[in-house]
Each structure stands twice: as C-alpha cells, then as structure tokens.
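Following are the structures in question.
Nothing in this text is a laboratory measurement; each read-out follows from the coordinates by a stated rule. Please read all numbers here as calculations on a predicted model, not as lab measurements. Cβ atoms are built from the backbone, for glycine too; each structure is taken alone.
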Structure P
Amino acid sequence: MPSAGRHAALPQVFYNRTVTEIDLSNAQSPAEPVVPYQPRRISRSEFHPVRTLRYHVRVWDPVPDQPCAGTLVMLHGWMDVSASFQFLVDALTRNWRVLAPDWRGFGLTEWPDADSYWFPDYLADLDVLLDLLSPGVPVDLVAHSMGGNAATQYAGVRPHRVRRLVNLEGVGMRATDAEEAPDRYARWIDEVRAGARLRDYGSRAEVAARLQRNNPRLSAERAAFLALHWAHEQPDGRFALAGDPDHKIINPVLYNVPQVMACWRRVTADVLLVFAHGDERWNRFETSAEYRDRMKALRSLVTVTVEGAGHMLHHDQPEAIARLVEEFIR
C-alpha cells in the first residue's frame, strides 16, 4: 500500500495497556495523582488500507460463548478519536460487536499527503471501510457531531448500506451565502500559506486538564483515560494531540444546505437525533426555523434530548446514550 507523504509519529502497534495512575502534580493546577478510568471492555486495534491511507479501527469484540447482539459502527467527531466511545461501549447492556475507526488525520490513522481536508473524503473513506468491515450487510451507525454529519449524508448517498442511524448532535453547519465565497477563499489561501500548528503539552496530565477545560462535566478519571489516547508522546518527551494540525485550516467550500438536504431526502434508514438539552446546538435547533425545516427532509426521524450533558454527551451521560441506542436499534 502506498504510504502517506505526511503522517504523525504513530506507534506501529497500539496496545491497550492498563495505566495505574497519571501524576497531575505537573499540571497547571497541582493535584493528587489520578487513576484513569478502567475500561470494562478492552478494545483491540486493526489497521486497514483505505484509499492510500493506513486506517485504524478500534474493535470491541463481543463476549465469547454468548449470543452477539449485532454490530455497531461508531464514528467520532472533529478533533476526537475512536477511544472517545469507551464509556458508551462500557454502558451497553447487550453483547455488541463495536467497530470505531479513527477518521483520516486523527488518532492512529495516517494523515493524507495534502494540506487541506475535504468533507467528501469522509464519505468515500466510510464507503470503503464498510465494505471491509460489513460487506454486503446494512449497518447500524452511532455517530457524533462531524461524524453525525458525515453519517447522515452518507446514508442518503448509499441508502442501502445504512439500516439505522443514531446521530449525536450532528445537525450540520449554518447556512451560507454565495457572497461569502471570495472572503472564504482568501482566508483559506492565507491559512494554507501560513501553515497550521497545534500546541503541545508537557505531560499527559496537562492533556487531561485541557480536556476538562473543554468540558467541565468530564471527571478527572475519564479525562485521564482520554489523555492516553488523545495525544502521542514525541521523541522530546512532550505530547502532541492525535490530530493533523491542518484540520484547523478553514474549508474554502461553503456549506451548501440544499445539496445536503438533497442527500438527506434519499435516506431510508430510521434516524434517532439526540441533543444535549441546553447545549448550543439544541438552542440553535429550538430557535431556528431553518434548522427545524432541515429535519423535515428525513423520512423517519425521532428527536430526543438528554439532560445533564453538553456537546460531548457520550462522555457526560454514557448510560443514558447507551439506553437510547439499544432501545432504538432493537
């Protein structure tokens, strides 16, 4: 398989080791060492060739010698990784096989030899992945944020490949106007020429602290677990986020709502759309007639809200999300 021209310093093999504690004494706010969340179900890693990239897929195998409830494919959001679903997987009560890829340029998947990311590539990557992981069988998808946007669009492009979809706050971006195009292209050119970078961290404790600043609801134990996957240790001992900095470069192509809705109208899967009550996306959905009108494009849609959660609702309320997933899929 051709190797990507640009890629992160990734380990060749990823082992799901148990870490006893992360010393937070070097974080910005001194604290006692924290024992990371201990997974109840251990994942393993597979690597597959997908459109010239070495794609990482995290696999939670069903418990052997017990009936398997089926397969769930979980798709993470922007600047996230597949391990983000660990808490949700642990909260499932049935014996599922769960597959969660790292999108291109995230986690343990290679970076493309380019300086920009294009949304159609996610659809094409997913198409190849599903043919590898579930050939000829329609899948049940659980997808968060950007992953939810990609999954819903894909379900209209390949309606025969998706049986049911649980979309966690992936309602799409704001509508744009063609007059925005010149400024958007100019900004993209400037950002490409300048290059992108992400800050690094002196310890996993600093990574965990960053995660908790992003999401104040995230417990120290869960933040410490996510920090093990959200950043890679570099040769100099510092920790770089597990994502290509070029994800930060703005997309020059405006979000085209009519085109997206044309895809949504082709969706034949049953769709469950889950919001965190009070989150920005829920407020946007509640107050914007344009956003509510988008949902009318979906043939079979159920919308629910979850209390006590923000945008990372599968981190904040994994038991509630697991219950919704299993009831809907069943």
Structure Q
Amino acid sequence: MSLLPLIVAAAAVLGQADKRLEGELRGLWIVRTALVSPASVDRVVDEAAAGGLNAVFVQVRGRGDAFYASRLVPRSTLLFAQPASFDPLDRLLARARARGLAVHAWINVLLASHFQPVPSDNVVAVHPEWIMLPRSAEGVVAGDPRALLDQVRRRSRGNPDSEGFYVSPSAPGVGDHLEAVVRELVGGYAIDGLHFDFIRYPGIDYDYSAAALAGFGRQNGNDPLLGPVARPEAWSAYRRDTLTNLAARLARVARESRPGLLLSAAVVPDRATALHQKFQNWPEWLQIGLLDAVCPMAYTPDLRIYREQIADARRGVARNRGLWAGVGAFRLSLPEVAERIAAARALGATGYVLFSHESFAEGALRQLRGAR
C-alpha cells in the first residue's frame, strides 16, 4: 500500500511548526459533558482561564455525533434539552477568545458509538458494513443492522480493548465520510487546532471485517493460503499502513481547509504498544509531518512509569514537534498532578494536557495554578 501520494500532499501544506509551537502549552481536555448547556460551557472555560491554562481541547465529536452545527453528523442526544440554536463550539470559541485561550477541536475518529443504545442515525446504524470486527466476529455479515450490532456487541463482551463500535479504516466510504466531517468542522469554525483521538485500533484482535480482510487479500494476490494467520507481520503492517493513510488524508484536508492549523493526536505512550497492538505509528506521523504534536496518554498513577513513558516519548519526538504530556488527573490528587507537570517539564516536554475537566472540583484548577 503506497503512502507516498498522501504523504506528499500532506507535507506540501505544512506550515512553519516551530513558531506555532513556541512556549509551553498548558491544556485541559474538556469532555462533552461540559457542553450540554450555555452555563456549563461558560463555567468550564472560566475555570480553565482561572487555572492559568492557555489551551482547551474540546470534545466536539464523542460518539459519531456533533456538538457543533453540522449537515453531515447528527446532533448529540445530550443536547436534546437545548434549543436548536445552541451551538456549543461556537459559544465556547467566543468565551475562550475573550479569555485568551486557544481552542483545539477534539474528535474521536474511529470510535463511533457506545455499545448501547445506538441511535438510529448513528453512522454504525446507518452503515453497519463499516463496523470494525473483532476476530471472534469474523464472518458476521451486514444483513439486518440491529442483528449485526447485537452480534458484534455480544462477541466483544469481556474484551478489555473494546469500548464500543469502531468504524473500519479499510471500509469503502469511511475515509470519504471522515474527510467530509473534518472539512466541514475545520472550515466552519476558526479553531486553533484539530485534535485526533481514537485514531487507533482497539487491539490486536481487530480488524477482521470483510473489507479489511479483502484489502489484505489483494496485497497477496487473493491467495487463500496467505491470510493473517500465515503472514502475521504483513497483517500488522497492513493495519498500520491503512491507519497512516487515513491520518494522512485527514491531515491534508484539515490543512487545506484552514492553513496554519495545529494538528495533534492523543496517542498510546509506549511506542512498542502503539505500533504492534494499536497499529498507531505516531512516531512516523510526526516524522513525515502529518502531526505537529502528540499527547502521550501517560495516565498511570505510578510516577516512575510516568517518567519512563514521557522520557521514551521525548526520544521519539523531534525537537521541532510538540510533546504535550497527557496527565491522568482523574487518578491523582492535586499535589500529584503538580508533581507530574514538574516531571514533564524536567524531561523536556513542551507542554501538558490534563485529563479531564471532570476530574477537578470547583476551584481546584485555581489551586493547582498556585501549586505549580
């Protein structure tokens, strides 16, 4: 699978990353639960500003839905109590601008839905043939969408890697759909950055969808003796390349739609795990310019492991790219959060992002500002 055309296209529109990445990024991941009303949007922005942060990563696409005005993506069910005129991203942008905060639109790329309930207008209900399948569901076909969803749901039960329904980057139509989503979002809002999450496979037992198996088969001349079992390394490489192709497509359309946009991704901190279990080749994505920065999700409560993960990520990130340490505040006390921020700085990170706003009681971010 040739990556060259997409990589060249993405690299051709790269801006000067150095200047845009100057200074420490002090960020906060804002989960979609803070976007359900005007008052909650205002509150979380004000708390981020009071905490001395300078960037917010706002989850505008959580489960194949929209917390912004979209003609392509269904409005989130969490917004049904609000009037149609309420646009969470638009309101947050205005509030953040007034308080000097950069806004990065955070989208979950492949994770499209919780296992249940699945809204009838969700992408996996409308296009069940796009669903990424675990190995235990290999051969399950898209007939009755509800029956298919139930089959995949049952066969994913007990799998620690499974968080819901993912769409397959191998499925015809998925790349076009995600490109259109990115183009509409980035073109419609004056955001500072686009942040990719769940741009990874759930685990090594995914993707056994018909589309992925057929794509791998074409590489092997459709020889039935050269499937994933016979060629495990090639099978892993196919999945990595497929995901890199998707990352390149989305990077290209984002930068074409808004030149100068910063592109980042939340990534698996351990590079070996990212490459061989999640098929997320983020070191290459940085190297070839698909991303400007990464946020290693170093959510461990163990400070020693955290240091090792950030140090390893530092070795994999060039000095002209951003390394924003992902801090799992949901598992830590305020002093421990401050300790991890200090450790990230000492290890050469160019910033940090706290996960997430839900982890902090009212006034806690202001306290953290004093502690760090």
Structure R
Amino acid sequence: MSSSVEQFDSWLAFNAPAALVIREHLTPIDGPDGALFPPTFAPGDKFPGGYNIDPIDGEQGSRNVCLIDSVGSQANRIEPIFAEAEYRHLVPQVIIRAGEKEINILDAGHRAGDALVRCSELQETVQNAFYDVLRGNAEPLARIAPTSLVFGVWDSRDTQAKLPRLVSSTIRAFDVRKMTRGAVYIPPVDYSSLQVFSEAEKAKAEGQGKSPLAQRGFVHNPASAAHGGVIADGGVRRDASLSLAALQSVKAGNDAERTLTLRRYILGLALVAFTARPATYLRQGCQLVRDTEKESRFEVVHGDGLRTPADLSHQDALAFASVAAASFGVGEDRTVEFNKKKATNDVKKKD
C-alpha cells in the first residue's frame, strides 16, 4: 500500500483522538480450560512471592485477576523487532561491543538509560540527548534511540530525564484457580552402597532439599506443592493502548515544523510496534494464541468517549513508518566499545 507522510496528521493535531486501543482474547494452546503458567515474582513489600493474583471483590471474594505478562515484559518482547530485517531500516542500529559480546541497544535492559550505554563511547552523546529532553527537545534522542520515545524512558541514574510510554500492552487472566504440582528426584544408583557417604548421612539428607547431598543429586529429593500454573475460568485477555495524547508531549523544541516531522516518525514506529503480532510463547508452560471464538476490538478512542473502529493493518503501519522515517532522517548505525574505565568511575559515582 502506498502511504503519505501526512496520512495520520489528524492523529497529531491539537484536538486529536486520545488513544488507539486493542482488546483481544487469548487462550492456551491446550484450549480455554488448559493450565497456563504466570510469571513468579520474588517476595517484597508485603508480597509473599509467587504468582501476582489480585482479589477484586475483597479477600474473601471468589473473583481475581492474575498478571500473565507485565507492561515491561511485553515491551521487552516487542521492541527488539526493530532489529529484524523487515524493520531495521526504521531505527539506527546501535551496537555496543563488550569483550566478545555485541549487544544491540534494543536488547539492553534500560535501553538508552542502561549502564552499558552510559559506560561506552556514547556516554556524552546520550547524556547530552537526555539534557535536550529536559529542555523540551527530544529530536537528538530520536536520532540515537528513537524507540525510547515509543516505550518510554527514564534516565534515573544520571540526568533524571523522563519521557512517557506511548505503547503499553498487558496480559491478564481472570477468575483463576491455582494449581500445584509435585515431583521427586530419584538418583540412578544408591551412592551410600558405593560408600560415597554413610547410610546415616543418606537418611539425614533424603527429603531435605537444602542439604548438600540433595542439592548435588545424590539422594532422593521430593518437591511437593510447587507452583503448577493456573486455570483461567474467566479467560485471558491482552489490553494494549497507544496514547496519542502522550505523543503531544514529544517536541523538537519550539520549532513547529520539526516537531511535526518528529511526531510523524515516532507515531510510525509506535504504530508498527502496536500492530505487530504478539509473541505466542511467553515462557515454559505459557503459550497463548488468539481466541477466535471471542470478538477482539481495535478502536480509536476520542476525548469525548466516542469509540470508532480503527482500520489499520500492520502492513499499512509499516508503509507509513517507512515514509515518516525517510522524511525524518534515521540516525546512523554505529558500533561502539564498552569502556571499563567509565564503568569503574560510574560505580564510584564519578564523572
């Protein structure tokens, strides 16, 4: 499909719609009554650890919501697509070489705000770009790490510059029943009979998961009542949004023409990310596909609450993004070196 750089200017105007939203129903590959495994979280802040399940009708209520994939996790799955052959022309490919390893900035945990970037030859360039963000000009950052303007960025360890997240996606399961599972490790031989240790030591260690013999696999080691996934009686749903209102905060200083060109570019990237087919494999025991028996929604949400169907395919988004990127002028690809001295100084909180 042919596309023009002005195609979505109505979404960039002062009275633009508030957002685009996608709500799609998912199901485990085993079917709607199949078990799926949410992520497990460490304990902290009065959270006991394990699955993140929130009661919504009080502690005694039967209804609940279980987090299957967080906003950050979804972003980590989507953003790296811009390193793939079909999309890499849309953004600069910035590689940091650390020893024998090469890391694309798209794969760094905090992207432009990551320690790996801060401790490379890009330190001054990225720092200046963040200072420009504080002064109301996101254009320099868009020439180095434009997806940071799509998925949000906070330079929390240096300049404190912050830009909002435009594209958000979360997967939740509803009305879940927790499952448990058990297993036991049985060693292939009786090591006590081989005089590796005594019968008394064996008897003391069996069933004690923290004992050295159990941890090293020399004795029987049962694991009972471990996390066994959940069954979502209320279904699984992915909710995604692209905030057009937040895009209004992205500026290239006081230059209206350059700001429009910048916003077109960032909108193109955001539309590509937003319409990309999500990964079906999230983790072991959690592979989700679209539930074709339930209707999904893709809508434009207006400021007055009106919702209208959105008619935009992924290929349409890619075509527009390519035109907008060419108009903006994508930043240069570069490969830079990790700098050990910068890292040492950063740890010591020195310039």
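Assign the value 4.5, calculated as distance in nm of label points 7 Å out along Cα→Cβ at positions 68 and 212, to the correct structure from P, Q, R. Can you show the working numbers first?
Numbers: P: 3.9; Q: 2.8; R: 4.5.
The value was obtained from structure R.
Given -9500 as the derived value for helix-only ellipticity at 222 nm (-39500 (n - 2.57) for each DSSP H run of 4 or more, over all residues; to 500), which of the supplied structures P, Q, R does it correspond to?
Working: P: -9500; Q: -12000; R: -7000.
Traced to structure P.
For Rg/Rh (Cα atoms, Kirkwood Rh), for residues 156-267 alone, find whichever of P, Q, R sits highest and give me its label.
On the way: P: 1.08; Q: 1.03; R: 1.40.
Result for Rg/Rh (Cα atoms, Kirkwood Rh), for residues 156-267 alone over P, Q, R: largest is R.
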